[in-house]
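Only the coordinates and a few stated rules stand behind these numbers; no lab work does. This is a predicted model, so every value here is computed, not measured. Cβ atoms are built from the backbone, for glycine too; each structure is taken alone.
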Structure 1
Amino acid sequence: MILEVKAASFGYAKRTVLRNISFKVATGEFLCLLGPNGVGKTTLFKSILGFLDVRAGEVTLDGQNIKKWSKPRLAKAIGYVPQAHTPPFPYTVLDVILMGRMAHLGLFSSPSREDVKIAEESLEKLSISFLKNMTYTEISGGERQMVLIARAITQKPQLLILDEPTSNLDYGNQVRVLLQIRKLSDQGISILMTSHFPNHAFLCCPKVVLLNKNGFEVGTTDDLITESNMKDTYGINVKIAKIDDHGVDIKSCVPLTN
């Protein structure tokens, strides 16, 4: 599936937040949106998911304008992982993941054995089968985020949208979650993710959309994550450091204190 945003503008009833945005996410591609708070990353996601109307231009999936798609059709094609989620009831992890099958079920239908099998396969794919019968509200933040990703891929989506999936996670869990998301991209799922951290893009995203006060720019991670661009985007001085790991250059964005 190819997601294409064509000269599109996004916003709310009385305010346009983003104007004339264009980019593509091809099958199996991993694209990261980088930008400070308030530039419209979440607004963009809400529009792609059909929660907000596109104000100008269009958003297409496989060449079809999503404005013409029903909510159930969008739900089958696009999986969504929010920043954080706490259900009002203490569901088991398997029950939470099975919620990802709702788009495929009738209004009063219960999950079938096949639905349970798909949910269990999602657990296995993310190496978290040991959580299956645990209470979702009692597991760690990193584990909870992995469960939300498992719930999303249980939908069998072709595109996965993740809104700051590593927010509130410790350093180790951030890396583990990102590496699992990269594996999903390698398996052919298109990934669109937001992050506040340039190093997340260096770790797993070959392509980025940079949103800042100057507008937006699309390009490779190496071309766009530069010292001058980070200054324009986040208002701080950084150094792009290179580490030679057995002939492979690894980049890191390091903030400067002077």
Structure 2
Amino acid sequence: MYGAFLGDMIGAPYEFDRGSKSKDFPLFKRSSRFTDDSVMTAAVAEALMDSLGKSDAEIRAALIASMQKWGRRYPNAGYGGMFRRWLASAEPKPYNSYGNGAAMRVSSAGWLYNDIAAVRKAAALTSVVTHNHPEGVKGAEATASVIYLARTGSTKEDIRAYITAEFGYDLSRTCDEIRPGYHHVESCQQTVPEAITAFLEGTDFEDVIRTAVSLGGDTDTLACIAGSMAEAFFGVPEELVKECRARLTEDILEVTDRFRSIIG
């Protein structure tokens, strides 16, 4: 999960098109801190670990309980309005969202299951408790699929071919073609393909993060998604792991360490 956390932290100061649309920027600033992307990544990971081997209904219940617990623990992390209402609800229901929140929190699903069908099923379950619009579900499944394929040895060419065939995303544009007209948008369909493209173009973990942030827009979420893919393909340099851990709270670190012990 370090890739997701680092993308979130590094991208956060440049959200809402506050960056220069360049890859040349300070990797960490005083304002480089985790947001709702990291909180919900931890919440989903905890729920999936707690419900491994259980029924779909039990997994959904665990997800709802964990996401509400973590969201209420960190109420000012930067949630959208509809999700804030969901967090506060005594009977939370999905609200047909296709926002990129479905994709930014899903990274653990790409690691905790041992075949792509199980990964996609788990990813869909993490989405439908809130983001039950088909585009929201697709964004979560595609993100988790890239992570699974990357960590199990697929080439970038194979990953591109799978995502294009299975999800219909247009991955033909380069980041240089995307960057000039890209702006702050929070839908899966206008975030996930761009994050995948940044991952496919990146030459190492840090370069993927810098490329994602350089696109502009919803940079913390864009880099969170791209970073989760980059971690699965490249790994994360130890010095960045240390920077990440220094910016996480004890409770998120506990989930992270438990997660790492399970996936080995």
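Which structure, out of 1, 2, was relative contact order in percent (Cα under 8 Å, 6 or more apart) calculated from, if the result is 23? Don't skip to the end; give the middle numbers.
On the way: 1: 23; 2: 30.
Answer by label: 1.
Quick check for you: by FRET efficiency 1/(1 + (r/R0)^6) of positions 22 and 158 (r between Cβ atoms, R0 = 35 Å, to 0.05), which of 1, 2 is greatest? It would help to have the intermediate numbers written out before the result.
On the way: 1: 0.95; 2: 0.70.
Once FRET efficiency 1/(1 + (r/R0)^6) of positions 22 and 158 (r between Cβ atoms, R0 = 35 Å, to 0.05) is worked out for each structure, 1 has the highest.
When P(r) over Cα pairs in 5 Å bins from 0, in percent is computed for each of 1, 2, which one produces 1, 7, 15, 21, 21, 18, 12, 5, 1, 0? List each step's numbers first, then the result.
Values: 1: 1, 6, 13, 16, 18, 16, 13, 9, 5, 2, 1, 0, 0; 2: 1, 7, 15, 21, 21, 18, 12, 5, 1, 0.
Only structure 2 yields this read-out.
For structures 1, 2, calculate distance in nm of label points 7 Å out along Cα→Cβ at positions 150 and 182 and state which one comes out highest. Mind dumping the intermediate values first?
Working: 1: 2.2; 2: 1.4.
Going through 1, 2 one by one, distance in nm of label points 7 Å out along Cα→Cβ at positions 150 and 182 is largest in 1.
Which structure, out of 1, 2, was distance in nm of label points 7 Å out along Cα→Cβ at positions 6 and 166 calculated from, if the result is 3.5?
Derived from the structure labelled 1.
Hey, helix-only ellipticity at 222 nm (-39500 (n - 2.57) for each DSSP H run of 4 or more, over all residues; to 500) derived from one of 1, 2 reads -9000; which structure? Kindly include the intermediate steps, with their values, before the conclusion.
Numbers: 1: -9000; 2: -19000.
Considering all the candidates, the number was obtained from 1.
Comparing structures 1, 2 by distance in nm of label points 7 Å out along Cα→Cβ at positions 14 and 190, which one has the largest value?
Values: 1: 3.5; 2: 2.0.
Of structures 1, 2, the maximum of distance in nm of label points 7 Å out along Cα→Cβ at positions 14 and 190 occurs in 1.
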